[in-house]
Structure I
Amino acid sequence: MALSGRCCLFYNNSSNAFQSSIIPMVALSMGVIANVARFTRSEMIEVMGSEYIQLAEAKGISRRHLIFHHAIRNCLIPVITVLGPIIVGLMTGSMVIEKICAIPGLGSLLVKAIEVRDYNVILAVSFLYSVLYIVVMLIVDVAYGIIDPRIRLGKDEA
């Protein structure tokens with residue numbers, strides 16, 4: 001089987017599209033998964049040591065119910081705060097993987113535009129990444145209200 005002009009691990013066969021995307025997916029996701037798992041673990045340890053969790057354990061609530069109904073909800077707020085910028089960084093950081101593996105995408109378009117000094121394309125892609133960042137942060141803010149009902153907009157305290 002002949003290799004294409006792409007990375008030496010990728011074939012130029014459309015039937016192997018999923019197989020040829022495994023290595024870029026792993027390369028992009030491993031760092032993100034490790035960071036989010038480490039941060040989630042530290043937040044969960046902090047939440048599980050709090051007083052209201054200890055009180056719930058003393059009342060006899062099962063460990064499973066305690067974790068899934070009380071601890072996860074309070075643990076997810078800081079995790080989502082960190083996850084939003086990580087997702088945008090993942091999308092903007094994919095340009096390295098796109099360039100290495102010769103995958104056509106927005107990142108490789110930006111790199112090619114920088115190489116040939118096409119300022120209009122550079123500005124357009126940068127603007128698109130900025131809009132993407134704003135949209136992801138808006139989704140993070142909406143997710144706060146979904147996860148924690150105490151965080152809501154438009155409630156008058158008067």
Structure II
Amino acid sequence: MTNFTPSPDHAGAFRAALGLFTTGVTVVTANSPRGPLAMTVNSFTSVSLDPPLILWCPARVSARHDAFVKAEHFAVHLLRDNQIDIARHFARQGEDFADMTWRTDYHDVPVIEPCLARFDCTTENVVAGGDHSIVLGRVHRVSTNDGQPLIFHAGRFGGFDATP
């Protein structure tokens with residue numbers, strides 16, 4: 001067992017410890033003055049059922065941060081286990097949708113199809129959260145499909161074995 005107090009001297013160890021929490025993999029999309037944007041995100045969670053609220057957290061150092069926190073509408077896509085390429089693509093850059101199957105929704109937000117689930121949201125609030133921003137979204141439409149989720153654990157993508 002390793003013990004440490006989170007500090008700049010232990011930033012790598014802190015990040016590695018957080019990475020031991022297995023998360024789903026999402027891609028968040030929005031429209032911006034530059035055009036459609038996307039970002040791969042694992043800092044996504046439900047907040048409330050009534051009203052229907054979710055949150056996600058873009059890094060403040062991201063070149064896409066400001067466009068996302070200023071967006072009135074956005075979509076969160078839960079990726080399927082066969083969509084690792086999409087996750088990797090939008091982790092590196094977020095303006096190239098050329099090889100994606102996508103369309104715009106009724107709020108002009110780019111939506112990727114198919115995905116395991118999609119949450120169409122309106123930005124409710126944005127607050128500072130250290131080196132990230134916390135974007136609270138009100139969900140106004142949900143779409144779901146069959147499939148298995150793409151997961152992220154200890155710096156690697158993987159699948160989920162649903163065998164009992």
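Laboratory data are not the source of any read-out in this text; all were calculated from the coordinates shown. All figures in this text were calculated on a predicted structure; none of them were measured in a lab. Cβ atoms are built from the backbone, for glycine too; each structure is taken alone.
General observations
- When relative contact order in percent (Cα under 8 Å, 6 or more apart) is computed for each of I, II, the largest belongs to: II
- Comparing distance in nm of label points 7 Å out along Cα→Cβ at positions 70 and 94 across structures I, II, the highest figure is found for I.
- Of the structures I, II, the one that 22.8 was derived from, the read-out being mean count of other Cβ atoms within 10 Å over residues 22-29: II
- For -3500 (helix-only ellipticity at 222 nm (-39500 (n - 2.57) for each DSSP H run of 4 or more, over all residues; to 500), calculated) the corresponding structure among I, II: II
- Label whose coordinates, when distance in nm of label points 7 Å out along Cα→Cβ at positions 30 and 54 is calculated, return 4.1 (choices I, II): I
- Here Kirkwood radius over Cα pairs in Å was derived from just one of the structures I, II, and that gives 19.3; the source is I.
- Structures I, II, by FRET efficiency 1/(1 + (r/R0)^6) of positions 38 and 118 (r between Cβ atoms, R0 = 35 Å, to 0.05): label with the highest value: II
- Per FRET efficiency 1/(1 + (r/R0)^6) of positions 86 and 102 (r between Cβ atoms, R0 = 25 Å, to 0.05), the highest-valued of structures I, II: II
- With respect to mean count of other Cβ atoms within 10 Å over residues 110-117, the largest value across structures I, II is given by II.
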